[in-house]
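Read through the structures below before going on.
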Structure I
């Protein structure tokens with residue numbers, strides 16, 4: 001897709017923001033990672049893995065001019081039960097208020113639910129390019145019927161309809177990317193052309209750790225976990241040394257997260273370290289501690305302290 005344009009075309013650049021929205025657990029983050037060809041957003045089978053709007057940056061050189069698509073991966077829109085849930089919903093509405101295009105991701109395995117109707121109402125005022133992206137096509141029994149039901153939730157007739165598997169069909173995702181790039185307005189680049197995300201390395205690593213914690217734990221505990229990286233040093237031999245915290249709401253949750261003899265915490269730390277080493281291509285030493293911050297999901301001060309602001 002990419003080819004270096006001639007000098008006279010470099011005077012023009014096309015750039016814009018594209019929101020990726022949908023209810024929880026429909027594959028928004030998987031789609032973003034596939035669009036970028038890099039892992040910038042945490043992915044688990046559990047709903048509400050994504051908690052804040054995170055920008056993934058795709059920069060390339062097409063046949064006519066350079067372009068940069070800034071994809072905004074948003075939390076799943078849902079009915080909030082606490083301050084964290086309200087913060088997540090606000091992230092969705094804030095993203096929709098200032099983007100140039102929207103990808104509404106839906107799950108083709110199921111018909112629309114109440115949360116899908118919330119999303120449809122949220123994007124109803126949006127009058128710029130819109131794609132209805134039916135995901136999980138490879139495992140859907142009645143994809144056409146499901147897609148028709150989702151399309152009926154929108155009153156617009158100019159919606160672009162796409163069915164794909166974000167996880168298993170990179171060709172279809174690439175075709176979607178090409179379509180989106182064609183709609184970008186003429187703008188200067190918003191970010192350096194070498195970046196893939198607006199996250200700091202500490203934020204990115206914290207999300208990797210939280211991803212592994214959510215995978216390893218069960219019931220309510222994964223949703224009451226936050227993570228943060230407090231320090232990141234590089235030794236002379238190239239070793240990356242990270243000190244991180246896994247935050248839970250209750251002492252009983254801490255016991256489970258640590259596990260008998262520290263087994264669970266070691267498992268989470270080992271899996272996170274392996275992921276970090278793969279993406280960094282460097283050896284990592286991860287020091288991980290579990291701390292209790294009572295009721296942090298309903299505490300606005302605690303949310304700000306943990307970066308949800």
Structure II
């Protein structure tokens with residue numbers, strides 16, 4: 001966990017920031033070149049938590065985020081954000097959602113001061129002082145036009161905007177892409193501070209798995225439009241382990257315990273479900289990236 005305290009009291013229902021049930025979206029013919037299908041996705045994120053969305057390019061991460069934001073209509077399924085069905089109440093919910101996309105959607109001719117003026121009319125709770133503080137923190141020049149910004153500067157501005165209207169839910173698609181390690185660490189700390197408020201939650205996709213490992217409470221793996229797993233990060237570390245063994249030892253393992261194997265120069269590396277195995281074994285800890293690779297290969 002990222003250090004958040006247990007939410008609520010005993011017997012009190014857990015509030016959900018995100019509830020997705022049986023979500024499906026198909027583009028063109030899923031079996032043809034260029035076709036894609038996001039299939040039967042169900043996941044939940046409790047309030048006050050951070051969920052990391054992991055998947056290869058084309059896995060469906062951005063499609064899922066666009067569906068959550070109401071930018072694309074699903075073929076089937078339901079989406080509830082902050083307790084509201086987005087088909088009915090998204091015009092109200094969006095005031096409480098901060099968004100960071102790879103494409104910020106800012107007019108290339110605007111500068112930071114003008115962005116501030118525009119956002120005041122978009123968000124009722126827009127906080128000018130907070131926005132200016134983040135812009136200073138990120139060393140963003142006030143008078144330069146957005147089109148002259150580097151990729152990293154554009155991402156910083158998008159992050160500053162998302163944090164400046166007292167959102168209850170942040171939805172972030174590759175927010176650390178293009179940022180140097182120092183700024184990435186700064187963003188990670190900002191997200192940790194944000195979720196100290198038990199009513200504030202984050203969904204974040206990233207190719208930089210080490211960043212997700214630092215901050216996430218929940219992990220969701222997407223692969224070719226399918227959800228492989230959505231679970232608490234700590235539970236994943238408890239449930240799975242790596243064994244190094246010979247081919248004969250692998251053959252002796254129960255088939256239900258083996259998720260996948262990889263032949264290395266030092267023998268077989270086997271991902272197993274620890275609860276399916278009896279006796280004392282010398283497990284090596286997993287990491288999120290390796291766990292995803294094993295599961296995706298098995299799929």
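Only the coordinates and a few stated rules stand behind these numbers; no lab work does. Everything numeric here is computed off the predicted structure, so don't read it as measured data. Cβ atoms are built from the backbone, for glycine too; each structure is taken alone.
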Comparing I, II on distance in nm of label points 7 Å out along Cα→Cβ at positions 244 and 260, the highest sits with I
Note: relative contact order in percent (Cα under 8 Å, 6 or more apart) at 21, derived from one of structures I, II, originates from structure II
